[in-house]
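Engineer: Each in structure tokens, the structures are laid out below.
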Structure 1
Amino acid sequence: MEALLLAWLAPYLGAGLLILMKNRSWKEKSAVAIASILTAALASTLAAWKVIEAGETLRWAVTWVSTLSVDIGVYFDGLSSLMALVVSWLSFLIAVYSYEYMGHEEGQTRYWIFFTFFVGSMMLLVLSDNILTMFIGWEGTGLASYSLIGHWFSDEEEHWVGDPGRRALGKQMWFEPSHSGLRALVFTRLGDVGLLAGIATLHLVTGSTMFKAIADGGWAPTLAQDGVLLFFLWMLFLGAMAKSAQFPFHEWLVTAMTGPTSVSALIHAATMVKAGVYFFLRFAPFLVAAAYVLEHTVPGGAVQIAAFLQWMAIIGGFTAFMLATMALVSRELKLILAFSTASQLGYMFLGAAAGTLVEGGLGGMYIGFSHLASHAIFKATLFLAAGAVIHAVHSRFIDDMGGLWDKMKITAVSFILASLSLAGLPPFMGYWTKDEIIHVSFQGGLLLPAILSWVTAGLTAAYIARAFSRVFFGEKHWRVKEPHEPGPYMWAPYLILGTASLVLGLAWPWIGGPMEEVLRGSMGVKALEVELVSKVSAPLVPAATLLLALTGLLATIYLYVVRGADLYAYVERSGFVRALHGFLYDRWYVNSIYYIVFVDGIRELSILLKKYFDSLIVDNFYHRFIPSAVMATVRFTSGTLEKSWDKLLHEYLVAAFKKAWRAFKSMQTGCLSHYISYMWLGISIVIILLCLIMGCKP
């Protein structure tokens with residue numbers, strides 16, 4: 001069992017070893033990094049096999065902080081085992097891709113250190129059996145992502161995201177790597193403050209940070225009776241929303257495209273952005289248990305859990321729709337995929353929330369995780385293939401691509417396979433998982449998010465068809481002599497993943513059920529399965545969704561490939577369309593509003609505070625009032641107390657000593673009888689004092 005610790009410990013050990021390998025060759029450093037991640041993947045596979053075969057949970061832990069009831073070790077149940085497989089093997093394939101992709105870049109040691117540290121942190125997050133060590137892994141991914149997103153911190157223009165010189169509402173819409181890394185850190189840390197408050201609240205109520213102490217929902221009545229249950233849930237899930245780029249935290253993910261493409265695949269496919277979804281999936285059965293307890297203890301308490309999940313569904317549906325509209329008009333290949341990632345994360349939140357409401361904790365976990373795994377595979381494929389294309393044409397803009405099918409067939413096939421899965425077409429994996437989310441949303445009567453997710457299905461097919469049509473077909477716009485395929489270390493990972501999207505989709509009718517049974521063995525699921533809303537019949541939803549996706553896909557291909565339409569010219573001819581295009585292209589002006597309200601607003605507030613508080617109050621208090629008060633006090637004491645003391649010490653006391661000395665001097669007569677009298681007088685005084693002290697009786 002101890003060997004299973006390597007599932008998260010091996011990448012950490014690899015990162016530590018890489019620190020000592022600064023002067024080693026790229027090949028040696030890559031071997032250590034890739035081997036450490038492969039070790040983690042093999043350990044995860046062994047553990048998952050045991051969990052699936054035996055149907056039992058594997059746990060090995062030692063007490064770390066006894067006062068907080070915190071253990072550290074590994075916890076493999078149904079959910080964590082499957083998640084660990086997705087994270088570790090995708091990270092391994094991306095690491096192999098990195099060997100060739102980053103082979104001639106600067107900062108190679110730094111890249112591998114933070115890459116392996118990132119994987120170790122993500123695996124620790126997934127395999128924790130308590131919320132505190134999960135939070136440590138959570139913060140580790142944030143730290144590593146800051147460095148990886150800002151890897152090219154020298155900020156050359158080729159590594160920017162956005163159109164140089166473009167502004168919206170007066171605010172710049174292009175971002176450098178160093179700026180983007182900081183944005184990611186700030187946005188995710190804002191949410192983590194809420195998560196930390198939620199962790200502290202859970203520990204206060206339950207006296208533990210262990211998931212097993214939270215799983216029964218016993219903490220809910222106390223919070224409901226205190227009137228803070230909804231507030232607590234929002235705080236607890238704020239970190240998940242920020243990590244998984246749900247509105248209004250989505251902006252950090254968009255500009256994270258300044259990092260190397262391998263980093264984009266790592267962060268936006270299976271790992272960091274999925275952490276928030278994984279957190280939701282882990283807590284889904286806990287929320288159902290809490291609702292059950294509230295139903296029998298606090299009247300109307302269960303309604304608060306249902307209301308919270310409904311709001312999560314609305315946020316997920318809106319995020320999916322909002323980001324899909326942005327992807328529809330974007331000109332940067334990686335930016336299209338970034339918008340798509342945030343949109344699909346919205347689907348996952350919607351699926352987890354709607355599934356929990358309609359089918360209980362297991363339903364929410366199964367529906368959410370299915371799309372998580374599906375998206376991880378096809379989105380990693382898309383990002384890795386996009387990196388090969390950008391490397392081949394030396395441009396990130398799709399306007400500089402086109403006609404690459406003849407030059408990069410392996411890349412094109414991989415990209416198109418993954419695109420069809422993203423578009424939700426059968427028999428690809430994405431068809432099954434996305435369709436289930438939309439269907440369960442309608443079943444739960446969640447009309448607004450259901451309609452938004454349905455419309456988004458058509459938009460998704462349209463924007464991904466636009467992307468591969470503009471990149472691989474149509475007129476050639478590349479400015480290089482001869483684009484070509486990368487080497488096998490780059491194309492093999494994304495070809496494997498692209499093929500997996502098709503193979504797993506074909507096998508899904510047979511593997512979906514067993515996967516649900518594996519998830520049934522997850523913590524908190526066996527104890528309780530309660531539906532929080534009544535089901536609504538929605539038989540036509542799958543067919544309508546497929547029809548819309550096909551329409552979006554085929555119409556887009558017809559416009560760009562068959563007709564060769566120049567939609568930019570059409571946009572320029574219509575004022576309304578141009579305004580709408582600008583609104584979507586500039587990301588609904590959300591980024592600009594953030595800078596106007598928060599950055600400029602806080603700056604203006606600080607100026608006002610400096611002018612009216614710091615200058616008028618603080619500055620005057622410290623530099624005028626306090627010196628004046630001290631000087632007045634000095635003058636007062638100098639004129640009263642100091643003069644009196646001066647007179648007492650320098651006049652009265654001196655005069656008294658002079659008088660005493662003259663009296664003593666007059667006693668020196670030179671007459672023996674006087675001295676004898678003085679002696680007897682002194683002896684008598686001493687005897688009297690001794691008698692008084694010792695209590696002598698007459």
Structure 2
Amino acid sequence: MTLATSAWLVLACPLVGMLSIALLGKKLSPRLAGTIGTLAIALAFAFAVVTLIKLQQLPSNARLETTSLWDLANVGGVKIEVGLYIDPLSTFMILIVTGVSTLIHLYSAGYMQTDKGYVRYFAYLNFFVFSMLLLVLAGNLILLIVGWAFVGAASYMLVSYWYRRETATAAGIKAFVINVIGDIGLVLGTLFLFRTMGVLDYGQLFSNIHVAFDKDAPELVAAMLLILVGAFAKSAQIPFHTWLPDAMEGPTPVSSLIHAATMVTAGVYLIGRLHPLFEWAPTAAAVGAIIGAITLLVAGSIGLVMTDLKRVIAYSTMSQIGYMIMGVSAAAYVGGFFHLMSHAFFKALLFMAAGSIISAMGGNQSLNNMKGFRKAMPFTFACFLAGGFALSAFPLFSGFFSKDTLLYEVGARGGWYWALYVAGYVGAAFTVFYTWRMIFRAFWGQPCKEAVVVMETGDAYHPAQHTNPHTGNEDDPSTQEVEDPEVGFPGHEHRYAEKTWQMRYAMIPLAILAVFAGVIQLPFGITNVISDFLHPTFADSTVAYMPEDSGLEAFGLILSSVIAIVSLIAAYWIWVRRPGSSAAIQARLPWIHKLFVNKWYFDELNHAVIIAPMAAVGRFAKNTFERIVIDGAMVGGATGIVRAGSSVVRSGQSGYMRAYASLIVLGLIGVALYFLIESA
């Protein structure tokens with residue numbers, strides 16, 4: 001098997017899986033649909049490993065292969081191929097996407113087992129993975145845009161999966177609209193590049209960029225800023241981030257898939273893939289780094305006060321992606337993609353553990369109602385601890401090494417990059433606090449009634465056993481909407497990890513990786529697996545590839561350790577030893593709490609600046625231009641003219657021969673008069 005063949009098979013597996021499930025539809029049993037969907041992604045992972053092996057067999061300076069199936073367009077000297085770009089970066093991405101997605105599919109097979117839309121769900125899930133793989137393997141910007149749009153469409157379908165819930169459909173529409181805005185930016189940026197360079201293939205773009213544009217030329221900066229709009233929207237960076245927490249309306253495995261290895265990492269990949277262009281447009285790269293730093297701080301601050309468990313983890317994702325965007329925009333490529341990898345492991349694990357708790361809570365996602373699950377759900381607790389230690393960059397866990405590598409590379413740039421370096425460590429303190437706030441509130445203290453049910457019966461708490469006293473209905477506690485078993489929440493049974501083998505087997509590998517994956521890129525050059533592997537992709541970088549400043553690296557490791565340990569102790573004191581401390585802090589600083597709990601008022605700002613004016617323009621157009629000009633003059637006017645003409649024609653249809661003969665004679669006389677006048 002050749003390198004090109006294995007890469008095409010990586011892409012083909014989820015496509016075949018999606019088509020098989022979608023076309024067979026109701027003929028498939030839920031169990032078979034889940035098996036097909038999971039095996040399709042597992043096979044894609046196997047072929048990704050083959051791709052890795054084949055790529056590593058090539059010389060270091062020749063680890064790049066392009067392959068094409070056919071020409072999509074070949075007009076006027078412009079050739080666009082349906083082709084792939086196989087190099088260390090795309091291989092790195094497909095390994096993460098397929099590996100983590102396989103475990104999420106396995107987890108879904110248990111978690112969603114009793115949902116009525118089980119077959120449809122796995123078709124959507126396979127389509128999502130196919131779209132992401134198309135995006136990262138695309139050999140040119142056109143094919144990348146196709147994958148980019150497919151990812152947006154797939155996210156809409158998955159976020160709105162429980163489509164009879166108004167909150168879910170609204171969240172899906174919001175995610176779709178904001179991502180389409182990003183898509184427009186990406187397309188316009190591509191057109192700007194094409195207008196000057198006349199090429200769209202990566203190889204030609206990278207080799208010709210220094211000839212086509214002067215460094216930091218306004219046209220190039222404008223193009224790259226537009227491309228950044230696409231990256232910011234897909235990766236939930238300010239100000240295009242508001243869709244991400246609302247996307248928690250989808251099933252928990254969907255949250256895990258979107259937030260861990262796929263959709264939100266697309267912007268990070270895009271900047272890394274186009275690094276020669278961003279390095280040649282340093283103004284645009286600086287904007288990306290600054291926005292990433294602002295995002296990681298804003299999202300971290302919001303995570304400190306959120307009470308919805310999944311939304312806390314969502315804002316954590318937004319913050320960690322901010323680190324990655326900041327890193328790759330500042331040419332910290334090894335740290336950026338190292339953190340992308342470790343984040344994929346511990347964030348998928350955290351969402352899975354959160355889904356287990358939420359199921360045990362009967363669908364309730366509020367931290368205000370959770371307490372004492374440490375003894376009730378020991379496996380879930382252990383997994384949440386592993387993910388929490390990694391997320392909070394606790395010493396020797398994967399997140400500790402990846403975040404430190406990223407910040408070390410950023411700080412080594414010097415100059416104004418020191419501000420980003422400092423912001424990264426401030427964000428690290430936020431991360432520790434919101435992570436352990438989740439853990440202490442959910443797992444410590446006197447067990448809540450749901451935890452008691454789990455301990456006494458061995459089954460998850462179910463709302464049907466405790467009907468709403470006001471409505472008498474079985475409610476979804478997170479939204480107070482009536483539960484509809486036809487579209488599930490997540491079905492008649494609420495399944496958690498301790499009782500479902502698929503969920504456990506999916507979480508165990510992620511827990512191991514969250515703890516130990518950092519050893520592949522240890523400080524001071526002890527291990528350099530990621531930097532050595534990615535070197536051929538970033539060898540053309542005009543910025544120092546891996547800085548050598550052992551003093552700064554040692555300082556960063558010590559500072560990270562101090563922040564993690566001190567912040568954890570402080571969090572333990574606030575939420576375990578002195579439970580009323582957080583309320584006292586809130587009372588002392590009510591304006592800060594109000595700012596954070598209202599998410600820095602970005603939703604209100606978007607409504608005031610964009611949504612309300614657009615709605616006003618739409619209403620004005622409907623009540624004036626559309627009603628008077630379109631309906632009145634154009635539609636009504638055209639209708640009136642047709643009616644009048646029809647009346648004239650009908651009046652001439654008398655049925656008498658003498659009338660028709662008279663008309664013929666009059667016509668002949670008119671023709672004769674015309675020629676007489678012309679001849680005179």
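Engineer: Suppose you compute Rg and Dmax of the Cα atoms in Å, for residues 321-496 alone for every structure in 1, 2: which one lands on 19.9, 63?
Structural biologist: 2
Engineer: Still on this model: Given that distance in nm of label points 7 Å out along Cα→Cβ at positions 369 and 449, derived from a single structure, equals 1.9, which label among 1, 2 identifies that structure?
Structural biologist: Label of the originating structure: 1.
Engineer: One of 1, 2 was used to compute mean count of other Cβ atoms within 10 Å over residues 177-184, and the result was 18.8. Which label is that?
Structural biologist: Of the options listed, only 2 reproduces it.
Engineer: Still on this structure: When FRET efficiency 1/(1 + (r/R0)^6) of positions 57 and 353 (r between Cβ atoms, R0 = 35 Å, to 0.05) is calculated for each of the structures 1, 2, which structure yields the highest value?
Structural biologist: Evaluating FRET efficiency 1/(1 + (r/R0)^6) of positions 57 and 353 (r between Cβ atoms, R0 = 35 Å, to 0.05) on every structure, the highest lands on 1.
Engineer: Quick check: 17.9, 54 is what I get for Rg and Dmax of the Cα atoms in Å, for residues 161-208 alone, calculated from one of 1, 2. Which structure matches?
Structural biologist: Of the options listed, only 1 reproduces it.
Engineer: 3.8 is what came out when distance in nm of label points 7 Å out along Cα→Cβ at positions 121 and 609 was calculated for one structure; which of 1, 2 is it?
Structural biologist: Clearly, the read-out refers to 2.
Just so you know, all these numbers are worked out from the coordinates, no wet-lab data involved. Everything numeric in this text was worked out from a predicted model, so none of it was measured. Cβ atoms are built from the backbone, for glycine too; each structure is taken alone.
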